[in-house]
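Every read-out reported here was derived from the displayed coordinates using simple, explicitly stated rules and does not represent laboratory data. Computed from a prediction, not measured in an experiment: that's the story for all the values here. Cβ atoms are built from the backbone, for glycine too; each structure is taken alone.
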Structure P
Amino acid sequence: MLLTTERLHIRHITENDWESMKEIWEDFNRSKYAQYDMPHITEEADVRERIARWAKANSGMEHMFFAVCLHERIIGYIAFNIRDNGYEIGYCFHSDYCGKEYAKESHLALFNHLHDLGITRFSAGTAINNLPSVGLLKSLGFKQVGEEKVSFYKDAGGNDIIFDGGIFELDLEEVK
């Protein structure tokens, strides 16, 4: 186990986590917020391959993928991908565990851990209409620094379906 909070265990994702990730993505794909994210392919072979790449990437610091566990069950994940000015974060939690502050608790623990490693700058993007995600980021101390037009899907006519995306940043040195 990498980190333990009051309620959660946080560890690196391993190849064996593919079934849990598949379940989380299938759940997310049924969500009204799925339209604001890249499609999550949930075919077994694709999920196995993606999670194997994530597990392999965990050997370095360029990409880091963490499983958030309640007891032994993976309830979500948090990813960190290096960028020019820090790390971009991504996350997804099974809807059964949303609204219980597990995402906030796990992010704070990881931010403290990464701060101890000298990593202090983070960015995130989310749809302005994805109020739970915007609320999470703001509760973590992120500030919205911009907006962008984003599209992951096309309509029946092949035209991009565009939505407003928020660009958020956090510098732990400013909030500590």
Structure Q
Amino acid sequence: MENNQEIYKKLREQYSDEELADSLMIPEELSEEEEKQAREEFVKWRLKKRQEMSDQDKILSGLLSIKYQIKSYVDSREFIKEKSLSSFLKRYLEVVNRNQKTLAEEIDIHPSRLNRIIKGKEKIGKSIAYRLETHSGELIPAIYWWRLMQKEVEQEILTEKKEREIEKKHVKEIVYRA
């Protein structure tokens, strides 16, 4: 493996120092102690910047975080129970600094219905997805909320054995048998 000096020499044959400085960032090799110190400095800087954020910036940051987490999850093939619609709604409540009653009022649904959705006892329809999209300032599209819910429904279809057996009893005739 080439070290940074060898890489620099090769690049220097093709480019001037000015061109390299304008177009490349060459990582410095740090000792373990220097790397630890750099990480600590970065964490302090990041915390300071976070404290300086306005409330609106914090909401924007939180909503974008939720948006990309939902997108990443629904685009994956994997089902993770902890990444349910209700878990994302709970996180949404935290980010927008609302309680269930306030959010229910703001999106015009009964508080008990929102509570059932958050507890995973009721599914959302398109209308709730549209309302959540609008409530987020259209940062989190309705299709993300919908796809999140559909992922749960898909998992239920794949795993519910009892319900499948109950519904089989309603079929009077099977048209094809292998």
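Assign the value -9000, calculated as helix-only ellipticity at 222 nm (-39500 (n - 2.57) for each DSSP H run of 4 or more, over all residues; to 500), to the correct structure from P, Q. Label of the originating structure: P.
To which of P, Q does the computed value 1.8 (distance in nm of label points 7 Å out along Cα→Cβ at positions 54 and 150) belong? The correct label is P.
1.22 is what came out when Cα Rg over 2.2 N^0.38 Å, for residues 70-165 alone was calculated for one structure; which of P, Q is it? Answer by label: P.
Set P, Q, criterion distance in nm of label points 7 Å out along Cα→Cβ at positions 14 and 62: the highest-scoring structure is Q. Comparing Kirkwood radius over Cα pairs in Å across structures P, Q, the highest figure is found for Q.
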